[in-house]
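Colleague: Read through the structures below before going on.
FYI, it's all coordinate maths here, none of it is from the lab. Values in this document were obtained by computation on a predicted structure and should not be read as measured data. Cβ atoms are built from the backbone, for glycine too; each structure is taken alone.
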Structure 1
Amino acid sequence: MPARDLALLTEAAREAGRIALRYWRKDPKVWDKGGEHGPVSEADLAVNDMLKAKLLAARPQYGWLSEETPDNVDRLAVDTVFIVDPIDGTRAFVAGEETWAHSLAVAHKGRVTAGVVYLPALDRIYTASETSLPMRDGEVIRASGRDRLEGANILTTKANMGPEKWPGGVPEITRSFRASLAYRMCLAAEGRFDGMLTLRDAWEWDIAAGALIAERAGAVVTDMAGAALRFNTEGAQSNGVLALPARLHAEAIRRLTA
C-alpha cells in the first residue's frame, strides 16, 4: 500500500502545483489567521480543497489532518491519515519567491509511510515511502556524511542558536535558511546541507513528509529531546525537530540536553 499511496500523493502534489501557480506572482488575496498562525492566501484554500476532495475520494477510509482544515478529533480513531500542508512557506509564496512547497504524507499508526514534497516554482519533487528509496526528481538522494557538528552547514534560524537553548554550549556552525520547513528537511535529506533543526514546536503537517524523506536518506530524525517523532497525535505538534547525520545528531542532543 505505501507504493500506491506514494503514487497518489505524487499525482496530487503535481495537481496542487498547477493550481498554486495560477495565483503565484498574481497578487492573490491574503489575510492573517491570527494567534501567531501567520498568513493564509486564497491559493492555500484552493489547493486544500482540491487535495481533500481528491485524496479522500481515493482513500475514504483514511483520516484527514491539514493546516487549512478545522481539526476533527475523529482522525484520532483512524489508523491511517493524510497529513497535508497545502502551501508550506506561504509568506514566501505571497512574496513571489520560489522556495514554497506542497507537503503531503500518509501516516499509519503514528509513523509516516509515504511522503511527497513538491516545489512547483522550481518543478522539484522529493518522494519516499517506507518501502522505496528517497528521491529528488527520480534520482536517489543521500544525507550528508559529515561526522563533526562544529563547522557544519545547518538550516536553522538565528533564534534557534541562542545560548539559552544550548546548555551544553552553542555549536559553531554555518547557518542557512529556507522559508519552507518541509523543504529544509528535504535539503538535509539530499546532503546539500549537513542537516536542519528547529527548536520551536513544529506542526505535523510541516514535517511529516520531510521527516520520512530525511530518515530514508540516512539522517537521524527526532524531536529536540532525541525522541522519535509520532504523527496523528492529539496536539498535532512535535517538540522541535532535528534531521542530522548520526554523529552530528548525537552531539546536538548532548548539547541540548546537558
Structure 2
Amino acid sequence: MTDAPLLLSADDDGIATLTLNRPQARNSLSQGMLRELLAQLESVKADPAIRVVILAGAGPAFCAGHDLKELRAAEYGCAYTQALFDECARVMQAIVRLPKPVIAQVHGIATAAGCQLVASCDLAVAADNARFATPGVNIGLFCSTPMVALSRNVAPKHAMQMLLSGDMIDAETALRFGLINELAPEAELAERTLVLARQLATKSPLTLAIGKEAFYRQLEMPLSEAYAYAAQVMVANLEAADAKEGIGAFIDKRPPVWCGK
C-alpha cells in the first residue's frame, strides 16, 4: 500500500471521479495527499472536457481528517503545522473556486478535516450509514479550520453543537443540518451520486461556472450589495451564446445545444 497512488482519477463522459486512496489510514489528509488533490483539481480546472467532479474515498471511510501520526512525527513543529494548514486551506478554496460542480460521495466516516472536505464541496450524497464529526475538542485541538467550511454550510447552533461536543452525527442528522443533500443505501451510493453528476453535466458549463462563482461571492456581501452584484452577473450572462440558445430552445420547445460560450 505504501507504493499505491494517494489519489485515483477516472473520467467518464465529462465526469471526473477523484478517489482518496489511503484506505489503511482512513484516507487521512497527509501533506502528500493534499498536494496531489490540489494538483488534480488544477488539472480538472484546465480540462474543458470535464464538467463535474465527484470526490470519493477508497476503503472503509471517506476521510478521517488530518493524519495525526504525521503531526506527531513532525513533533507539532510550528513551521510544519502552518504549512500543513495553509495547504489544506488551498485545497478547500480550490474546490470552492473550481468553475465546475464538485459532489462529495460520502461513506463510512467524514471527521475533522474530512467533514471540512464535505462542507467545502458544492453538493454531497451520503450513504445512509455514514457518520460525521468535528471531534477535535475531544483531543484538546479545537476544529478551527474545519469550522470555517462547516459554519458556512449549516446553521450556527448546529455548527456549534458539532464543534463543542465533538460527537458523531448520523447521516439523517447531517441531512437535517444541511451538511448533505441526499441519502442513499451504501450499495447504491456510487450510482446515485453518478445520476446527480450526469444531471449537472447536461447543463451549460459556462452557466454552471458563472452561477457557482456568483453564489459564493454574494454570500460574503451585504444584501443590497449582493443584489447589485447579482444583477450585473445576470446582465453579463444574457450576453452569452448559451443563454440566448437556452432561452430560444425553451421558447421553441426543443432541447438546447450548448457551446460553452
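Colleague: Out of 1, 2, which structure matches -0.26 when log10 I(q)/I(0) by the Debye sum over Cα atoms at q = 0.07 Å⁻¹ is calculated? Can you show the working numbers first?
Modeller: Values: 1: -0.21; 2: -0.26.
Going label by label, the one that fits is 2.
Colleague: If you don't mind, there's one more thing I want to ask. Can you say which of 1, 2 returns -15500 when helix-only ellipticity at 222 nm (-39500 (n - 2.57) for each DSSP H run of 4 or more, over all residues; to 500) is computed? Can you show the working numbers first?
Modeller: Values: 1: -9500; 2: -15500.
It must be structure 2, since only it matches.
Colleague: Here's a follow-up. I have 0.05 for FRET efficiency 1/(1 + (r/R0)^6) of positions 54 and 174 (r between Cβ atoms, R0 = 25 Å, to 0.05), calculated from one of the structures 1, 2. Which structure is it? All intermediate terms of the calculation are to be shown ahead of the outcome.
Modeller: Values: 1: 0.05; 2: 0.85.
The read-out comes from structure 1.
Colleague: Which of the displayed structures (1, 2) returns the greatest value of distance in nm of label points 7 Å out along Cα→Cβ at positions 22 and 158 on calculation? Write down the numbers at each step before the final one.
Modeller: Values: 1: 4.0; 2: 2.9.
Evaluating distance in nm of label points 7 Å out along Cα→Cβ at positions 22 and 158 on every structure, the highest lands on 1.
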